[in-house]
Structures are given as C-alpha cells and as structure tokens.
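Multiple structures follow.
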Structure P
Amino acid sequence: MQLLASFIRVSSDYALARLEYAMQQPGSPAPPAIEKLPDASEATLRGVWPRIEHQLEAAAAYAKQLPRPRGTAGKDEAAAAWLQRTVKELDQYARAIRWVLTVTEK
C-alpha cells in the first residue's frame with residue numbers, strides 16, 4: 001500500500017525533525033514521539049493504529065504551540081518549520097489511512 005509507505009517515510013522525517021528541534025531547544029520539552037509501524041500488514045496496522053493516532057494528536061498539539069516561522073528563518077525557526085511541516089504531512093496521511101481502515105472494516 002503506497003499510502004502506508006508514504007506515512008512510514010514521513011514518520012521517519014518526523015523523527016529526524018523531532019531530533020533536530022530538540023537539539024536546537026535543549027531547555028524545552030522534546031516533541032512527542034510517534035512509534036514506527038513494525039511492518040506494513042493490515043493486522044499490525046489495525047492493532048497499533050489507534051495508539052499512533054493518539055501520538056500524532058499529541059505531536060500536532062505540540063507543533064501548534066510553536067511560533068510560526070517568519071520569512072528569513074534562522075536555524076531554530078527552520079527546525080520548528082520542518083517539525084510543523086512533517087506533523088501536517090503525517091496528519092494528512094493519517095486521515096487517509098483512517099478512511100481506508102473505516103471503509104475496509106468488516
């Protein structure tokens with residue numbers, strides 16, 4: 001499933017963005033972690049998806065409280081922008097995955 005592969009790819013980007021942001025802001029709480037899917041099977045997805053959605057909600061809430069980057073962003077703002085961008089992408093893929101899971105329920 002290409003949709004799931006895209007989600008996995010962006011979740012890897014999020015992990016890197018999370019690390020970069022945490023390194024730039026050592027005095028702040030780190031952005032929430034989002035676990036990786038152990039495999040791309042439907043059974044695994046159905047088993048862990050509710051937990052991943054909850055983790056994504058926490059990441060979205062964290063990213064929402066970050067200041068919006070301005071035009072010529074410095075290194076700190078670039079890290080925050082990347083974090084916000086990956087959370088937004090993950091949310092878009094997650095909505096599509098949730099729709100697929102809902103449509104294919106038996």
Structure Q
Amino acid sequence: MVFEATPTNMTEILVVVLAIIAIVMLLRKRYDSNVPLLFYFLALLFTNMADRPVNPYVMYGSMAFALLLRFEFMNAAFSKLIAFFAGTGLCAVICAMLTDVLYA
C-alpha cells in the first residue's frame with residue numbers, strides 16, 4: 001500500500017469524498033438530493049479523462065439506481081431497497097477508486 005500525492009491521486013480522493021457525502025445524503029433519506037448525481041457526473045468525467053477506468057457495470061448500474069431513486073411515486077419499502085442498492089453501488093465505486101489510488 002503506497003500513496004503518492006500526485007495531482008491525479010488527489011483529484012480522485014476529492015471525488016471519493018463527494019461519494020461519501022452522497023452516501024450520507026442517502027443515509028439521511030434525502031432521496032431528492034442532487035449530490036449523488038453530481039458525484040456520478042464528476043466520476044464519469046474523471047475516469048474518462050484520467051484513464052483510470054471503473055468497472056462499467058458497477059458505475060452505470062449504481063448510477064441507474066441513483067436515478068431511479070429520484071422518482072417520488074414509489075412506496076417507502078421500495079425506496080429503501082433502491083436506496084440500499086444505490087448506497088452499495090456507491091461503496092463499490094469508492095473501493096474501486098481507492099484501489100487505484102492506494103495500490104497503483
């Protein structure tokens with residue numbers, strides 16, 4: 001486990017911090033927050049520009065759950081299930097990004 005403070009690594013850590021803030025918003029049941037969508041926008045930009053890919057199934061699958069969570073007509077139990085999947089996807093993206101930072 002080696003950490004080098006390069007600009008790319010520091011930018012990726014900032015994107016990960018935004019993902020942690022998005023998880024906090026999901027845990028507080030603020031499903032109408034735009035923070036998860038902002039994270040996915042910045043994560044997609046970063047992974048394409050810095051040539052540090054994240055598994056597309058994980059990235060786009062969790063982004064689909066975050067977008068699905070924006071619907072207001074779902075009942076409480078289904079919303080909690082979708083929020084769980086969105087949070088799990090965010091954690092998977094965080095793990096993939098931190099693996100690039102700490103083990104590269």
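Throughout, read-outs are computed from the coordinates displayed, never taken from laboratory work. Keep in mind that what you see is a predicted model, and the values were worked out from it rather than measured. Cβ atoms are built from the backbone, for glycine too; each structure is taken alone.
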Next item on the list: Consider the structures P, Q: one of them gives 1.9 for distance in nm of label points 7 Å out along Cα→Cβ at positions 15 and 95 as calculated from the coordinates. Say which.
Entry: Q
Notebook entry, point to check: Given structures P, Q, which gives the highest value for relative contact order in percent (Cα under 8 Å, 6 or more apart)?
Noted result: Q
Notebook entry, point to check: Given structures P, Q, which gives the highest value for mean count of other Cβ atoms within 10 Å over residues 7-14?
Noted result: P
